[in-house]
Each structure stands twice: as structure tokens, then as C-alpha cells.
Structure P
Amino acid sequence: MARPTKKAKAEALTELLLTMFRANNLTLAWGDRLVSPVGLTSARWQILGAIVLVDRPQPVAWLARDLGANRQNVQRIINDLKKDELVSFEPNPHHKRAQLVVLTPKGQQTYEAAINLYSPLVEALAEDFSAEDIGAAQRVLSALRTKLETLAADG
């Protein structure tokens with residue numbers, strides 16, 4: 001069997017990227033509909049999730065880095081979350097200006113309500129996929145992310 005050419009692999013990756021863009025747009029719209037009953041958007045939910053998943057409070061710049069997102073966009077969303085009393089800021093002992101972002105009890109309740117809406121629906125979405133296929137997709141997307149992060153770091 002012939003090995004795929006560079007051009008064939010590039011074309012296959014282009015198709016994957018286009019599918020990924022489409023799936024991302026559909027996922028964000030799905031997420032917006034899903035969490036709107038608890039007053040969230042996909043973007044706000046994603047930020048709350050990033051805060052929940054870290055083992056200690058972090059500044060906005062670190063959360064943005066972990067999400068692979070623009071710091072200014074994350075800051076804007078966090079400011080909105082603060083206005084809605086879902087997060088608060090605490091002093092950062094390591095940096096005077098880069099305050100730490102902390103989930104409030106209201107933020108924790110809102111996040112948990114979103115997860116309660118999400119869990120049965122994601123289980124239904126996962127039904128038609130094998131764990132192996134999901135794992136393979138995760139490995140490919142993680143490797144792609146790593147390569148893109150390296151390209152971004154190299155300028």
C-alpha cells in the first residue's frame with residue numbers, strides 16, 4: 001500500500017480543520033442554548049469551568065493561557081461574571097496588579113446547574129461513538145493543538 005503524500009495528508013488535515021470549525025460553531029450554539037436557562041453563554045460557562053478545574057485561584061492571564069484564548073477577551077468575560085457576582089477577585093501575593101479569580105458560592109451553584117443540564121445530553125451525544133474513537137480524536141486534536149502552540153510561540 002502506498003504511503004500518503006504530503007499533499008494528500010495536507011488535504012486530509014484541511015478537511016479535518018474545516019470540520020472542526022463547523023463542529024466548534026455548532027458546539028458553541030448548542031452550549032448557548034443548553035446553559036441559557038441558568039443565565040450563561042458558552043463563553044461564560046467555559047471560563048467558569050476553567051476556574052473550577054484549576055487546583056488554586058489563578059490570574060486572568062493564566063486562565064486565558066490554559067484556554068488558549070486572548071487575555072483581553074477572557075478579562076472582559078470575567079468582568080461580566082464579576083458584575084453578576086459569579087466570581088470575585090482576591091489579592092495575589094505574587095503580583096500586585098494580577099488579582100486572582102475566585103468562584104463565588106453563586107458561581108459554584110450556577111456552574112453545577114449548567115453541569116446538571118449538560119451531563120445527560122453529553123451522555124446521549126456520546127452514545128454512538130466508541131471510547132476508542134473518542135480517544136483517537138482527542139489524541140489528534142491534542143497533537144494539533146501542541147503543534148499550533150509551538151508555531152505561535154515561534155512567532
Structure Q
Amino acid sequence: MFMSLLTAVALIIFTIEAQIPNPIPIPGIKLGLANIVTVYAMFVLGPKPTLMILVSRIILGSFFSGQMVSLLYSTAGGLLCYASMLIMRKVLSLKQIWICSVIGAVCHNIGQITVAIALTRTVGMLAYLPFLLISGILAGICTGVCAQNIVLRFSDKVMRDLD
């Protein structure tokens with residue numbers, strides 16, 4: 001039940017964020033606020049539930065937004081982000097969650113660029129990478145600090161209430 005709730009929260013955040021006009025005219029740049037849920041789940045619930053929440057959000061988010069091509073970008077980015085967070089979660093403390101989020105955001109952008117190059121067969125897409133990496137670092141800090149604060153303040157209480 002808690003996983004369903006987190007998936008719903010992530011979808012709501014994703015849907016609301018998709019309605020906000022992008023102030024930076026570079027494709028692929030956004031805050032990625034739904035990743036707060038993913039980072040939270042990785043550190044509180046563990047890898048398997050996090051993967052289920054992430055994949056559900058990606059698939060349903062693509063359907064809800066009506067942008068099925070984004071499914072490819074989101075899947076590649078999301079799974080690369082997930083893999084990096086899976087590794088980082090083993091070496092970082094709860095007070096370093098924001099670092100995990102930054103690395104995950106950067107990996108997400110690398111996954112997106114990889115798909116863009118594969119689809120367009122244009123290596124010139126790499127020109128976007130520096131902009132995506134800078135935005136990924138900034139977004140990762142934002143979402144990571146949020147997730148870290150939620151984990152540190154609410155995880156014990158939430159898990160006790162679920163029992």
C-alpha cells in the first residue's frame with residue numbers, strides 16, 4: 001500500500017511539473033521533482049520497491065502526458081539513475097543522500113543523451129550534454145536535499161505508523 005501511495009505522489013508531482021513552462025529553452029532540462037520520491041524510496045524501502053515505483057511512474061507518466069516518445073528517454077535515464085543510486089546507497093550515509101541524488105541526476109542526463117544520439121544518429125547531440133550536466137547537478141542538489149530531509153525527519157515515524 002505504501003508503494004502505491006509513493007507511486008501516486010510521484011505521478012502527481014510529475015504531472016504538475018509537466019504543466020510548468022520550461023524557462024530554459026533546452027530540451028530535457030527540468031527539476032525532476034518526482035525523483036524526490038525515488039531517492040526517498042531507495043533509502044527507506046530498498047532497491048526492489050524503488051524499481052517498481054520508478055518503472056510504474058515512468059510508464060504511467062508517459063501515458064498520462066501523452067508523450068510516448070518520452071518513454072524511451074525516461075526509461076534510459078531512469079534506469080541509469082537507478083543503477084547509480086543503487087551503488088551509491090551502499091557507500092553513503094543518510095546525511096549524504098543529496099550526493100546520491102546529484103549522481104543519479106547526472107546519470108539520468110547521460111541516459112537521455114544516449115537515447116537522443118541513438119534515435120537521431122547525430123553525435124552533435126553531445127553539444128547539449130554540458131547544459132544537461134549543469135542542470136542535472138543543480139536539480140540533483142535540490143531534489144536530494146528535499147529527499148534527505150524527508151528521510152531524516154519522517155522515515156521512522158512513517159514506518160512505525162505502517163506497522
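Any read-out appearing in this document is the output of simple, stated calculations on the displayed coordinates, not a laboratory observation. Small disclaimer: the values here were computed from a predicted structure and weren't measured. Cβ atoms are built from the backbone, for glycine too; each structure is taken alone.
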If we compute relative contact order in percent (Cα under 8 Å, 6 or more apart) for structures P, Q, which one ends up with the highest value? Q
When helix-only ellipticity at 222 nm (-39500 (n - 2.57) for each DSSP H run of 4 or more, over all residues; to 500) is computed for each of P, Q, which one produces -24000? P
Computing mean count of other Cβ atoms within 10 Å over residues 34-41 for each of P, Q, which one ends up highest? Q
Value 24.5, calculated as mean count of other Cβ atoms within 10 Å over residues 98-105 from one of P, Q, is from structure Q
One of P, Q was used to calculate mean count of other Cβ atoms within 10 Å over residues 10-17, yielding 17.1; that structure is Q
For Kirkwood radius over Cα pairs in Å, which structure out of P, Q has the highest calculated value? P
Value 12.9, calculated as mean count of other Cβ atoms within 10 Å over residues 122-129 from one of P, Q, is from structure Q
When distance in nm of label points 7 Å out along Cα→Cβ at positions 50 and 66 is compared over structures P, Q, which one is greatest? Q
